[in-house]
Structure I
């Protein structure tokens with residue numbers, strides 16, 4: 001199309017001369033010529049056409065001022081057919097480079113007010129997938145080329161990048177008395193854009209970079225002169241108010257964008273801290289691009305003067321007040337007749353509080369989830385805790401607040417904020433000794449502790465990271481060592497009886513084994529005799545396990561194991577092997593504790609297992625063989 005493109009470019013130049021008084025006709029000509037070149041599928045010709053258009057826009061600034069606001073919609077259409085693996089690769093495409101040149105002329109010479117209005121509309125309408133059919137075709141075809149999906153994402157990100165940059169640059173050029181009005185439009189458009197697309201960009205950290213860069217590039221605008229209609233004092237007051245309001249809007253937006261952009265991303269802040277405390281490599285499970293993103297957000301919140309420690313402390317205080325007021329309504333007894341209703345009330349509290357905040361709060365306020373996530377970002381950026389005096393009770397309240405609301409509305413499901421809440425639980429557990437931790441938990445109502453443990457367990461049921469699942473069970477086990485053993489055993493028993501997830505039951509059996517065998521370490525705050533103490537003091541008591549084995553507890557575990565064995569009989573040859581797996585773990589539990597367990601109960605259980613798994617079967621699960629081996633170990637012990 002070499003000859004054709006030369007003619008089109010000449011005609012385009014002529015149109016800029018002949019139609020400069022008729023902007024609508026000129027805009028139509030630009031669109032028609034561009035569509036014809038684009039339909040030819042000749043990238044070189046399209047790039048050449050766009051280069052000529054860019055030059056004409058620069059040479060004809062008055063025309064650009066008149067029609068610049070309408071050009072982004074036309075230019076963005078040309079990106080759809082570009083194929084590239086990433087946004088960075090797409091930026092190297094000649095057509096995209098030429099489009100960027102045109103955008104550069106628009107943001108320099110276009111009417112800033114009109115460009116902001118049109119760009120806000122385009123950004124709010126921008127969607128990763130244009131319609132449901134496209135969405136289905138991308139995800140339902142297992143044989144689809146991943147390159148097509150990558151290219152779709154790259155096209156989407158380039159469009160967003162161009163529009164966001166256009167908004168920022170045009171805002172800087174505004175000459176109005178109240179620029180905040182336009183900033184509100186921009187933030188609303190970006191907010192709509194984020195809400196519409198964040199669920200479909202779970203693993204696209206580059207999407208989060210786009211939003212962060214928008215906030216970084218933004219510069220507050222000073223109101224223009226009022227042409228003498230206002231006094232000097234009035235104009236100075238407007239300038240001060242406008243600047244303060246712009247900063248406040250951006251602070252609020254930053255915390256909202258952090259909360260929204262990270263909500264569907266599995267970011268293991270708790271695992272990062274766990275590895276940090278143990279001296280491991282904290283970067284093993286984090287992408288380098290995400291670490292860079294955390295550094296950018298960390299610097300961003302500092303640049304806007306967000307006092308993160310103060311805001312987080314206030315968030316903890318508000319959360320504590322929420323649950324303290326509710327605890328006053330509970331019965332003093334640990335377990336009362338209204339326990340189920342009380343648990344329900346605890347789970348609903350965060351949801352009801354969030355709804356009330358949305359309906360009643362009229363003033364600008366920082367997003368609490370965003371503030372909480374920023375404390376996790378601060379950890380990754382600095383490898384230090386924002387504050388080390390967070391109590392275990394406050395961290396428990398924080399986790400309940402951030403995790404329970406999602407039980408009632410998916411809008412409040414936020415993986416990142418839950419991970420940060422677990423991180424703060426680890427901080428409390430590692431920065432305090434046993435005695436103050438136990439004292440703090442004694443101040444909590446037993447129902448609150450039960451609700452916390454249940455929620456921690458429930459959220460762990462759908463945990464995608466095996467490493468996080470394991471350290472969360474370590475967290476559960478540690479908390480169980482700090483509360484009365486009857487409460488700990490009751491929670492474990494209830495989990496083994498009613499939890500619908502086999503893998504959680506398996507892990508809870510292992511927790512019970514640990515608590516029944518591990519000795520409680522001497523308390524650093526105890527009154528045990530020290531070197532040089534008078535010899536008249538009584539000797540230190542021998543170590544004892546966290547949960548002492550007694551007849552009642554052995555009988556309870558035996559009953560649960562027998563229930564599992566009966567269920568295993570029915571599912572032995574079916575597709576549901578969960579009971580077989582659970583039974584194997586009960587077998588291993590009894591083998592480990594056989595020297596401390598009642599031999600009569602062990603004999604009864606072993607006999608039932610022998611009878612159930614007496615004959616070999618080729619279709620058996622491998623676990624059945626391990627059950628037989630474990631049972632032989634039990635029988636050998638019982639025959640001694």
Structure II
């Protein structure tokens with residue numbers, strides 16, 4: 001599949017770090033860093049996507065190419081390598097840093113405004129430490145051909161078609177922009193004109209006179225936390241998205257099985273009153289009292305933010321909804337299962353990769369042909385990455401002490417060690433399946449057990465244990481993209497560092513501005529049409545749940561002990577199916593990936609779920625039928641189509657959110673009619 005999309009052609013003389021690159025990447029980094037953080041505080045959370053920045057960078061490059069005088073500042077045609085580096089830089093800047101969330105939560109809920117130098121260094125250190133881990137794992141997670149990062153193929157297809165310039169590429173480029181235009185126009189319907197199209201449940205419509213909560217819980221899903229959305233029809237690509245178009249078939253199989261089991265197990269847990277769940281709503285993400293009201297965590301903490309056990313006994317134990325508890329169970333199961341899965345099925349590849357760190361073997365069959373083409377370029381030496389790890393690790397120790405985080409240095413090092421392990425597990429799963437495993441709840445639970453009773457310390461532990469993981473995996477993916485596009489590794493390293501640094505500064509500036517001016521709105525339950533603290537409230541709630549009450553809620557003998565036991569089960573699940581495959585190889589037990597399948601067990605725990613059924617159909621149709629029976633059509637159109645659908649949708653959502661739904665101007669309500 002990769003050879004059908006990624007070209008082996010290379011122009012080693014193409015300029016990369018040009019004046020045009022610096023102008024475009026700085027402008028787009030400021031734009032992405034500001035807007036990405038701005039929208040974190042909006043009722044409608046919007047992510048500045050890579051495809052969005054890719055298109056902006058392309059047209060910006062063409063503009064500079066045509067208006068600037070030819071010479072050292074404008075060395076001819078805007079080339080594909082410049083374009084990729086601009087997008088990498090801007091994408092790194094556009095990530096909303098977890099550290100900025102921590103800063104806001106400390107100010108809003110603990111009345112602690114960190115000094116500016118501490119805040120900026122907190123964001124920088126947490127964003128850059130992960131890059132050190134990425135450098136360590138390059139030989140295992142980037143160079144081998146088996147680690148091909150399926151999610152990158154849509155981007156690569158678009159880059160190739162935009163820059164090739166031959167007849168076929170021009171035809172495919174016209175096709176791309178036609179699809180972008182069509183989906184852009186269509187998305188105005190579900191996003192503003194006819195929001196009913198977000199989801200239509202024929203079963204709910206035909207039985208609405210019955211007013212049955214069972215039917216709503218099973219087949220509803222159009223509204224937030226309404227139900228599982230079984231057999232609902234969704235007409236909104238913003239909800240469907242292109243994941244199932246890009247995930248390989250093996251990933252699709254685990255997705256289908258996991259979601260199918262989720263639809264079966266969630267109702268059984270609820271209606272059999274497991275964990276006393278019938279006293280609560282079917283779905284919900286918070287912590288609750290037994291009567292279903294929201295649990296007030298401020299009543300159980302003392303003035304130093306430690307658990308006040310006397311107050312806790314008076315307040316009582318908080319409850320989780322059954323769907324949310326099962327989601328945590330699946331997340332924790334997937335972490336240890338992922339580690340065991342990699343060991344069982346890929347240990348030889350992993351050992352070969354680690355050997356290459358010590359003894360370079362450029363002719364190894366484990367390395368892909370694109371890596372062999374990269375030998376003409378200077379590699380970013382390992383000491384660069386280790387230097388980043390050491391410098392910003394030391395900075396992290398300084399700022400955790402200066403911020404009065406109450407996280408001792410040895411717990412900080414434990415968080416970094418945990419992150420290092422997770423980079424390997426999560427990175428391997430992402431690079432081979434396209435599936436990104438969320439390890440945040442796992443990190444928070446570990447932090448809660450080794451440093452119990454303190455939610456603030458738990459937030460800092462999570463910051464360096466989880467954020468470093470996501471940043472490292474992002475760096476690994478960009479290094480692979482650079483390998484596909486034949487970009488000098490040192491240039492990719494520079495682009496990531498530059499983007500993350502610019503993004504950190506503007507992340508912090510936007511956070512300080514909004515949290516100090518909109519504090520009352522951000523801490524209110526519903527916010528207003530302009531601002532919302534929903535994401536901050538969730539992060540704060542989780543820090544209390546996992547940080548202050550981990551042992552009370554999840555230790556052996558506690559109500560939710562099975563969420564912790566999931567770690568042990570995660571070791572044995574892959575082991576049993578591995579040996580079943582050895583005994584019955586034709587049964588295809590090797591299709592079961594227990595890093596992926598368990599995570600989807602709790603996939604329908606909250607949110608709007610009307611898109612699940614349609615996403616499944618699209619995944620089966622494209623990755624099974626088209627790939628197997630219409631291979632030439634699949635290879636030519638599949639990834640370009642998914643990129644076009646995402647790009648047009650995101651552009652429409654950006655315009656509607658910015659100008660129609662109250663992000664800048666007062667919200668404009670569409671007149672009431674049948675579909676609104």
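Distance in nm of label points 7 Å out along Cα→Cβ at positions 116 and 420 computed as 3.6: which structure among I, II? The read-out was computed on structure II.
If relative contact order in percent (Cα under 8 Å, 6 or more apart) is computed to be 9, which of I, II is the source? The structure behind it is I. Please state which of the structures I, II yields 221 when volume of the Cα convex hull per residue in Å³ is computed from it. It traces back to I. For which of I, II does semi-axes √(5λ) of the Cα gyration tensor in Å, for residues 100-155 alone, calculated from the coordinates, equal 36, 14, 8? The structure behind it is II.
Each of I, II could give helix-only ellipticity at 222 nm (-39500 (n - 2.57) for each DSSP H run of 4 or more, over all residues; to 500), but the derived value -19500 comes from II.
The numbers here are math on the coordinates, done by the rules we state, and not lab data. Just so you know, these numbers come straight off a predicted model, no measurement behind them. Cβ atoms are built from the backbone, for glycine too; each structure is taken alone.
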